[in-house]
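Listed below are the structures to be examined.
Rule-based calculations on the coordinates, nothing more; no lab input. Remember, predicted model here, so these are calculated numbers, not experimental data.
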Structure P
Amino acid sequence: MSRYQLKPRPGNGVIKAVIGWDRPLQTFFAQIFTPTDDEPEEGEATIWLGTEPGELPSPEVAIRVVEAYAEIPETLAADLATDMNATIGVKDGMHQAEAKRRLYGSIH
């Protein structure tokens with residue numbers, strides 16, 4: 001799994017934006033955090049996509065989720081693609097495979 005914390009754009013109430021690659025789910029993910037009364041520093045993920053297998057299939061799709069809320073480094077799409085490509089051929093461990101069978105009925 002890769003994870004990049006991005007700098008929030010000013011004035012939109014976002015305290016953290018995160019994007020990355022999740023190899024077990026074979027999807028990119030994107031999260032936007034806004035402050036809450038209980039956790040003003042950490043906040044709550046008010047946008048969180050990429051929790052289902054294959055949900056965000058490319059770096060560009062994941063970047064579109066966060067680009068209105070965070071500054072996007074020029075190399076981010078290439079870095080995410082590199083992260084994904086580095087996991088080609090990596091198989092699930094026994095526990096990951098069992099969890100996928102229980103959750104999704106398959107290990108794919």
Structure Q
Amino acid sequence: MEARVLLIADQLLLIERELRVQGWWEIESPGEQALSSQQPFCIDTLAFEQWLQWIFLPRMKQLLESGAPLPQASGIHVMAEQVYGSDVAARALVKLLGDFDRLIVG
């Protein structure tokens with residue numbers, strides 16, 4: 001496995017850990033309807049942290065495990081900045097998402 005893939009996998013684990021630390025990790029999945037939104041980031045049906053947990057992390061892990069091509073770009077950091085603004089509690093998560101964006105273009 002190439003080094004970049006391992007770095008991205010580690011970054012995904014750090015993002016998951018931060019969601020848990022902040023208490024934003026949920027035990028129960030949102031309903032199928034909420035998860036099947038066609039809007040970017042499921043903005044009409046999920047909170048951003050729910051989207052991270054239930055859509056983003058599983059999809060990225062699936063790509064890594066299957067060896068499928070990775071996206072060439074990510075705008076997740078910009079979205080996190082819009083969602084959390086200057087929320088001090090979210091600062092670490094926003095940074096981790098920025099690091100992910102840098103790794104994905106890497």
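The table for this structure:
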quantity: When relative contact order in percent (Cα under 8 Å, 6 or more apart) is computed for each of P, Q, the largest belongs to; calculated: Q
quantity: Ranking P, Q by mean projected area of the Cα convex hull in nm², the structure that comes out highest; calculated: P
quantity: Among P, Q, structure where helix-only ellipticity at 222 nm (-39500 (n - 2.57) for each DSSP H run of 4 or more, over all residues; to 500) as derived comes to -17000; calculated: Q
